[in-house]
Structure I
Amino acid sequence: MDRATAPLAGFEAEPAVVDRTVGATGGELVLRRAGEHFEIISNGVFLMDTRDGASEREMVRACLAALPDARGGSGVRVVIAGLGVGFSARRALDDPRVERVHVVELEPAVVEWHRGPLRAAAGDVLADPRCETVCADFTAWLAEAAEEAAADGPWADVICLDTDNGPDWTVVDGNDRLYERAALVRLRRLLRPGGALAFWSAMRSPDFAALLDGEFGSVETVEVPARAGEPDIVYLVRKPAAA
C-alpha cells in the first residue's frame, strides 16, 4: 500500500467519488478520483493511491534481486497479497524472468475497478496472461496453499504482502494474523529454497522485525522515502537455499 495518510492539503482539487460499495468484510469501500490520480478508501481510512507506488515497486524489485543466480533465468513464480492499484503486480510482470504472478485480492470491487477506471493505472495488469487473480482472504488462501505445498512441494519464488498498512496498523479485521508466527511458518512452507518474502509497512515495527529474524535467521529493512513523514518500510527475508 502507498503512504497511509490523506493527500497533502492543497495538493490538488477535492477528490470526487467514482464508486462506493460494501466491501467483502462489510465495511464501506470507496474509489475516488483526484485530478489524474485515484485513491482507495476503506471505512474512511486512506489506503493507497496512484500518485507514486515507489515502495510497492521496490518491494517486488528487492525480492526478485534477492533470488539465487541459479534462479535468475526464467520460470520465476510470484505471489502478491493485495492487488491494490496494481503497482506491485506491474513491477513483477515487467521482469522477463517472471513466468506467473498469482495475485490474491480480498475485494472483488478492486478487481472490477481494474477492468474499468483503474485499468490504465498500472498498465492493465489483468490483461497479461501471466497474471492470475483470485478473490480470497489471503489468510485462508495461505492456509490452503501451505497445506498443498506440504504435500506437493513449495512452488513460489517470491511472496510480497501488500495487504494492509503493516503489522502495527491494520485496517481490515483479521489481517493481524498475517504477521504472526503461524503465518510465517506457512509462508516459509510455500517458498522454494532460496526464495524471498517481503512485507510492506507504513511504519517501522521492531517487534515484527525481531519475529522475522527469529523465523528466518536475518531480516533486511528497506526504507523508501514517502511524500510526507516517515519512510515506507519493506521487510525482506529469504528462505535458505538448502532448506
Structure II
Amino acid sequence: MVGPLLAAVLVAWLGLRPAIWFAFVPGMLAAIAIIVAAREARGPTTGVRRPMRLDVRGLRRAGIGRPLLPVLLFECGNLATTLLILRATDLFTTLGFANAASLAILLYAGHNAVAALIALLGGFWLDRVGPRRVFASGAIAYVLAYGLIAHASIHWGFAVAGFLLAGAGIGLAETAESALIARILPDELRGSGFGVVGGIQAVGNIVGTVVAGALYATVSPAAAFTYAGAWMLLSACTAGVFRARAPSGQNPG
C-alpha cells in the first residue's frame, strides 16, 4: 500500500521515468534484509536432514490433485496488475499522461488495501465455513471486477469499483488456496504442496496475462477482460472440488 502511494506522488511530481529510479531503494533494502535474515537463520539444527525434493507421489496419495483444478482455472484468469493499471491509465489519458498514471497507481494502492483487509476478514470466515466457499467468493468477485473494468469507459466509477472488487477477489482466493494446503497435507508434504501451488500460480498468471495482453492490443480491452472473466467463472463453477481428504480430526471445508 505504501509503495504505490509513494509512486503516485513521485510520478505526479517528477514524471514516470525518474520515479522508476526510486524503486532501486526498496529493492536494495529488501536484498539487505534477506541477507541479514539468512545469516540469523543459520545455526545448529536438530533432527534428521531430509533431501530437498518435490514429493509428487505423496501429494497424489494425499488427494491434492482434484482440488488444484479450480486453482489452475483461477490463476489462468488472474491477470497481472500491470494490465489493470494500463486499463486505468488509458481511461484517464485526457488528464495528461503523468496524472493518468498517478490515478491508476492510486487505484492500485486501493486494490492492495482492500486485499489486505479482505484477506484478514476472509481468514475469520474461512475458520467457520472452510476454504471452498471463500475461494468461490473470490472468483465471483473477480468476474464482477473484470466486467466493470471491461466497460469502464462508460463511467470512471466502474474502474474504481473494479479495482476494489479485484482486491477483494485476490484477498479471498489466495487466503483459501493457502489454507487448503495447510489443512489437508501433513507437515512433511506441506512444503511440496505450497511449491506446486506456487508453480501453478506462476504458470497460470503468465498464460492468462499473455493471452489477455494480446487480446487487449489486437481486439479491445473489453475482449481481454471478458476472456479473463470466463476463466474466473469456470473456476467458481468447479469450486465444488476445492476440497480433499484432511488429516484426522480436521474439517476439510
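Every read-out reported here was derived from the displayed coordinates using simple, explicitly stated rules and does not represent laboratory data. Worth saying up front: this structure is predicted, and the values here are computed from it rather than measured. Cβ atoms are built from the backbone, for glycine too; each structure is taken alone.
Thinking of I, II, which structure, once distance in nm of label points 7 Å out along Cα→Cβ at positions 135 and 167 is computed, gives back 3.2?
It must be structure I, since only it matches.
Consider the structures I, II: one of them gives -26000 for helix-only ellipticity at 222 nm (-39500 (n - 2.57) for each DSSP H run of 4 or more, over all residues; to 500) as calculated from the coordinates. Say which.
It was calculated from structure II.
Where is relative contact order in percent (Cα under 8 Å, 6 or more apart) largest, in which of I, II?
Numbers: I: 18; II: 31.
When relative contact order in percent (Cα under 8 Å, 6 or more apart) is calculated for I, II, structure II comes out on top.
One of I, II was used to compute Cα extents along the principal axes in Å, and the result was 61, 45, 33. Which label is that?
Working through the options, I get structure II.
Tell me which structure, out of I, II, gives 5.2 once distance in nm of label points 7 Å out along Cα→Cβ at positions 39 and 143 is calculated.
The read-out comes from structure II.
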